[in-house]
Structure P
Amino acid sequence: MKPLLRSLGMIVFGIASLAAEGWAAEPALFQAGMARIDISPQTLPALKNGGFLQAKADRVDDPLHARSMVLSDGNEMIAIVIVDSCMLPTELCDQIKHLASEQTGIPTNRILISATHTHSAPSVMDMCLGTSKDEAYVKFVPAEIARSIVHARKNLQPAKIGWAIVDGSDLTNCRRWITRNDRMGIDPFDQKTVRAMMHPGYQNPDYTSPAGPIDPWLTVVSVVSAESDRPLGVLANLSMHYFGGGPGFSADYFGDVTRLLESRISDANAGSAPDFVGIMSQGTSGDLHWMDYSSPRQNINRQQYSTQVADRITLAWKTIDHRSDLSLAMAEKRLTINRRTPSEDRRQWARSINAERLDQPPRNRTEVYAQQAEWIHENPTAEVVLQAIRIGDLGITAIPNEVYGITGLKLKRQSPLAATFNLELAGGANGYIPPPE
């Protein structure tokens, strides 16, 4: 965890120094291009991840998309892609980047790909808890995501950009709560070690308080035409895990918010913004969710929550001042990290369970943990891709993990830039990184 934070900090400071020390060339012509491509599964049923055990869905409840924003200052060109997926492994992200780079000329290390973390998407990775990748979808989706980058590149036009950051503390809460000392829980290996639990239930007396702070800030980045101020796109960012539900494939609340934004902003600029693209991205929400477990259960559904988020974004968007004299910079660092590997006793426990399961998918949580233990032993290291972007004095960090709210706050606090937001599950999917606390 600490090496990851240090590396991200170094990247952010390095990008800031590009402008501060005059290393970045003056922007020649700021341009922006937006695109969306439908990536809903074409072959049904398909494997669906987001749950603990493998499941299938045979219908699409609402479309899934890859939504791209390409920016250029005349010297640097970058692409930001937000994908309606639970998580995207590094190998798949790299494949998409190479496909897009071949067709656009954008270097692979100038392409950022992040999953929304919808829990209702086709699976594109093995060992996603108890779910394997859906082979047909993995063959289909890389070219489609790359196509969204290609289209955004083709749509480049003179543009202006701006952003706003507003309070979203009523939209997210800590879902991980500390257990009372006399009510510690049993871990998956029958040991009494559980001192904190995700989703404890509303006002549960067995838990004392949230285990950490929330990252309350909602960031809204907007691009408009330099010539007419016609809205081109909005990229919003909030640290809230997801709001799903339903048996079919779905973009979850992320899709609801983007459709609301596209409808509202297109309607407000009737006839002038048919290609406006809304994007809702994921912040550092590893321990955050919409439920407030300190209070009674809320009577709220996904559409109502999505409307609240879209309302907040729309209000923030209306306050944004746009500029075209901003420079861009991007940096990437790849680390090889060691995983926490199982002991020999743990492996012996796992081997007996895996032997009984044979080649079948795990049927319960115990079998999931046994499968994971042996896989981690066989794969003791992981490549972690860290990226950071500077747009004027706005910073964006990208981390291929599920990150806790306190880590997001630290990154924002340590950034030398005027404003910073974070994208998790970007460039890969390497599990949770709880903070040292």
Structure Q
Amino acid sequence: MNRSDRRVTGAFAAAAGLAMSAGALAQSADQVRAAVAEMMADAETRSSLLSAGDAGHDGAFFIAGDNFRLNIGGALQFRYIVSLRDDNNAPDDDFSNGFQANDTRINFGGTVHKDWAFFVEGKFDKEGGGFTLLDAYAAYAFANGVGLGWGQVKAPILREDMTSDFKQLAVDRAPSTDFMRHDRVKAIWLSYAAENWRTWVTFNSGANTDNTDFNAMSNADYAFSARVEFLFDGAWSQFADFTSPRGSDFGAMLGLAAHYQGPHNTPAFADVDTSVFLYSADLGLEGDGWNFFGSFIGRHIDADSFAGDAEFDDFSFVLQGGVMLTDAWELFGRFDALMLDDDRGTSEDFFPFLTVGVNHYFAGHAAKATLDLVYSFEKTGDLTGLGLLPNTDQGLLGDIEEGEVVLRAQFQLLF
């Protein structure tokens, strides 16, 4: 019984008690009916006020009412990783293994006055447990498909990077993509979405500049990113991840993107002014229980300094696919490679990786277990010298010989 019902019941009980008392004999029946009617009206008013708001779970925990909505969510990824390398990687052991609380995060998002959207997400570091801001942005949706936003977000360049960490096909992104991606930026962006194509154009702070102040040395003086996607068949929602459940319709999407950032000019005599131009193309195909994804990334770096100038052209590609063996079990494989410029001075310039594994979906991505194996065909010690390894998210630590192997088991839960 809710509060309003108890008050109404109490009113009837009070009226009955008065009728049995001597004082109630002096009260007219009309007065009793008036008191009861007043209580009933009050109960209806309170019920109406309660129904104006709502709370519950419809894919996300939420509180809503009067064109306002707050979503509350979070996610957990827990891993066990085994790294196998040559025994000459002193002082490190050739066998490294252990648990990793890789990704623990909470987020808040929703709408204000219907057309204003916001999202804030933070993550607890896997080492030390410190809390770090990931995304924080606001956006306004116009009636004609145009959107305007600002804040700290993933740069809209690479589809693998833009896809949630919790909606990847394997335990993690392709190693070569991890080496090339620009991750988060602080940006202002304009977007447009139509039935069969959509685009983002941003003015931003440059690659990997999350959680930096406006005058940080890592910020570019100017940077621009743009991405356009074409939907040839299917629905946009199919390409929010890389998997495709049984019974899905065919879908095909092509993405093209580019990013340019200028140097951070400073009066320092010995600094290096570096500009970067990155470009990419990707294709996604999905069908009845199968999926395919392919991408190509190119990057031109121009570094000018008092000591001299240097230019590098690096490339990478990814080919991956998966098939549902049952409604819950998925088998997948991926081949990717990083191709470094010859002028990098490394003993190797072609670094291919093979990833194979299985997913088990208990409740879609909300409860999923993944087991995969990553194999490096070439020695990865040169990547350590470039600062690309060790990468404990990938499990790759660097090996002076070819054949580094990483075995990864992961369970994730989204709420």
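Odds and ends about this structure:
- Among candidates P, Q, the computation of Kirkwood radius over Cα pairs in Å that gave 22.3 used structure P.
- Among P, Q, structure where relative contact order in percent (Cα under 8 Å, 6 or more apart) as derived comes to 12: Q
- Across the set P, Q, mean count of other Cβ atoms within 10 Å over residues 164-171 reaches its highest value in structure Q.
- Looking at distance in nm of label points 7 Å out along Cα→Cβ at positions 204 and 244 for structures P, Q, the greatest value goes to Q.
- For helix-only ellipticity at 222 nm (-39500 (n - 2.57) for each DSSP H run of 4 or more, over all residues; to 500) computed as -4000, the structure of P, Q it came from: Q
- Structure responsible for 65, with percent of Cα pairs over 20 Å apart, for residues 76-219 alone calculated and labels P, Q on offer: P
- Taking FRET efficiency 1/(1 + (r/R0)^6) of positions 188 and 236 (r between Cβ atoms, R0 = 35 Å, to 0.05) as the criterion, the top-ranked structure out of P, Q is Q, with the highest value.
Just so you know, all these numbers are worked out from the coordinates, no wet-lab data involved. Not measured: the values here are computed from a predicted model. Cβ atoms are built from the backbone, for glycine too; each structure is taken alone.
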